[in-house]
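Each reported figure results from applying straightforward, stated rules to the coordinates on display, with no laboratory input. Remember, predicted model here, so these are calculated numbers, not experimental data. Cβ atoms are built from the backbone, for glycine too; each structure is taken alone.
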Structure I
Amino acid sequence: MTRFKIIGNNGFTTEDYPEPEVWAGVLKRAGLAEFEYFADHLEPVLFRRVIRRKSEFFEATRRTIADHGLKVWSGATARISYLLNMLNHPYADMRAEALVWCKAFVDLTIALGGRYISGHYDVIGKRDLAERFDAAMQRIVDGLVALSRYAARKGLDAIFLEQMHRPQLQPNTIERAHGLLDAINRRSAVPVYMHLDLGHAAPVFDDPAHGPRDKDPYAWMAERWGENRIVLVHAQQCDRQASRHWSFTPEYNVRGIIDARRSLEALASSGVEEAVIALEILFARGTPMEMIEPAIVESAAYWRQALESLGYVRTPAGYYEKAARPGAHS
């Protein structure tokens with residue numbers, strides 16, 4: 001039977017609110033004790049000396065996380081890792097440097113107490129997409145296998161590979177996702193699990209291989225992925241036109257296609273042992289904190305209420321599990 005966890009993501013403050021006490025306070029007041037640490041807050045190569053030396057900002061970050069009773073669940077790759085070709089660059093020397101970035105990202109995550117890394121690690125160039133697609137897919141496999149070996153040495157539990165929203169970012173279909181996960185896990189040193197984003201299924205318009213089932217976020221959630229032990233879900237409200245990263249407030253729930261209760265039922269139908277719902281709610285640059293915090297607090301409450309309406313009860317470990325039926329025996 002599937003158990004659930006709701007966690008946060010601190011990507012809602014990077015440029016406007018870099019101070020850790022700002023996002024930490026919001027997560028705490030939203031009841032999101034665990035969260036994904038967005039790498040844009042502490043870019044792991046550009047600010048490598050801050051991390052290695054554990055200098056002022058690093059220590060302020062770690063202290064603030066502890067003081068607010070929070071815990072890093074995973075490091076989240078954020079934006080840079082798929083704005084550059086990274087592990088899918090056509091030149092080997094560039095891929096080697098991208099692997100250096102990924103390893104530094106693992107180091108950051110471990111230093112902050114995280115057990116996983118999540119997100120995406122490359123983008124396929126247009127010529128490779130059109131002429132050398134199989135070779136590009138193999139580079140994803142090879143790059144993540146190499147990263148998995150480093151992750152294992154550092155004590156990371158697993159890597160999550162995110163489903164994406166255009167053909168240059170793979171996987172973007174259910175079939176390709178299965179193929180990549182199977183190929184990676186045949187050789188990987190730590191498990192590589194599926195990372196779903198609820199806004200990445202519907203708005204794919206430029207890929208003939210992306211069929212009606214691939215456009216359905218509920219089909220992705222109901223799918224059985226590999227050993228089906230754990231799946232990470234980036235929860236955002238969205239429509240069929242774009243990955244919006246809207247909040248789960250009445251204003252956007254009317255406009256959006258994601259229903260929390262239906263999502264939880266789809267995930268449970270897959271038989272996955274553990275489903276982690278990470279609220280990846282983002283805002284336009286310049287949005288005041290007075291607008292950000294209530295939206296995140298309300299979104300977290302929306303998902304908790306959906307779990308409770310389906311009979312899930314929060315355990316001391318922070319999971320939501322089905323309440324035992326009266327008179328049932330273990």
Structure II
Amino acid sequence: MTRLSFFTQLTKICLISALFYVSHLPALAQPDYPNKPVKIIVPFPPGGTTDLMARISAEQLTKIFKQAFVIENISGGGGVIGAERAAGAQADGYTLVMTGVGQNAVAHGLDPNLKYDSMKDFAHISLIDLGPNVLVVNPDRPFKTLKDIVDFARKNPGKLDYGYTYASSGHMAMELLRQATNTCPDVKNKTNCNPLPIVGIPYRGGVLLLNAIRANVIPMIFINQDAALPHVAAGKLRPIAVSSLQRNPLYPTIPTVAESGYSGFQALSWAGISAPKGTPKPVMDKLEAAMIQALQTPEVRQRIESVGFVIPPLGTNAYNNFLKSEIELWTNLIKKSGIKPE
């Protein structure tokens with residue numbers, strides 16, 4: 001082979017290699033992202049709070065990018081199945097996922113064999129909403145205040161039930177209340193401690209839970225304030241306390257748990273939007289800027305606040321810091337409470 005033909009062949013090989021490399025770059029690395037529809041995985045069925053927040057986000061991102069952002073509901077396992085699917089998706093910016101308290105914080109304390117790490121396997125774009133649960137009772141029950149409930153449970157250990165959906169924010173709020181009302185006669189040694197002696201009855205989903213309390217099958221539950229609101233307005237449920245540090249504007253006369261004698265009590269429901277880890281930074285920057293823009297518009301703020309949620313601090317850094325604190329909170333609570341996986 002002549003020297004000229006050798007260099008000709010080498011040039012061809014380099015050109016082919018370069019074309020192969022460019023063709024296999026993540027699509028997101030291209031400056032025209034997004035140039036095709038983007039999927040947002042919602043790890044719950046249609047119609048719930050997370051699904052609502054996803055649809056609000058998809059609508060705004062579609063407007064901003066002039067490209068379709070479409071919802072795919074993949075439910076099961078309290079959000080874990082959809083989160084697993086998203087964690088294993090190609091990190092090209094064309095698969096996003098709704099992340100939240102159950103599947104991305106509580107699950108780490110409940111499942112020692114969880115197939116993803118919420119801090120390592122996702123690139124978090126922004127929180128979307130924060131909101132409290134509300135403690136409600138059937139109006140046929142005599143309870144008017146949290147003190148009424150605590151006093152009755154102490155005088156009648158094991159005779160007061162509550163309903164819950166496993167691993168939900170309402171489940172965790174009730175466990176946090178049991179610990180907040182804990183009595184330790186020997187404070188120094190923390191012996192003979194007595195969490196509130198109430199009995200949990202599991203239900204598979206918020207609809208079944210609401211049906212049971214409205215039928216007076218169970219006396220009380222913690223549930224998202226937006227889910228409870230129409231039943232409260234209709235007089236079918238009586239609100240006792242909200243789980244945020246501040247009162248909720250949709251329940252302005254209802255005290256917080258903290259106001260009811262348990263300082264610092266807070267158990268929030270929340271959702272955010274994330275991508276698989278490894279999504280190129282230029283694309284993450286675009287998505288972060290777009291979500292901040294969307295969530296700061298008066299229209300979106302009004303829609304979120306109208307169902308009792310607030311807009312949290314926005315952006316990637318705020319979300320990472322918040323998520324870390326939530327994982328620590330619920331992992332420690334689950335360990336302390338002795339809650340076991342189903």
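Work out which structure the value 23, 56, 20, 2 belongs to, where P(r) over Cα pairs in 10 Å bins from 0, in percent, for residues 161-224 alone was derived from one of I, II.
I
In terms of relative contact order in percent (Cα under 8 Å, 6 or more apart), which of structures I, II is highest?
Once relative contact order in percent (Cα under 8 Å, 6 or more apart) is worked out for each structure, II has the highest.
When FRET efficiency 1/(1 + (r/R0)^6) of positions 305 and 321 (r between Cβ atoms, R0 = 25 Å, to 0.05) is computed for each of I, II, which one produces 0.95?
This figure was derived from I.
Quick check on the output: 1.4 is distance in nm of label points 7 Å out along Cα→Cβ at positions 129 and 249, derived from one of I, II. Which one produced it?
Value 1.4 for distance in nm of label points 7 Å out along Cα→Cβ at positions 129 and 249 corresponds to II out of I, II.
For volume of the Cα convex hull per residue in Å³, which of I, II scores largest?
II
Tell me which of I, II gives 1.05 when you compute Rg/Rh (Cα atoms, Kirkwood Rh), for residues 73-216 alone.
II
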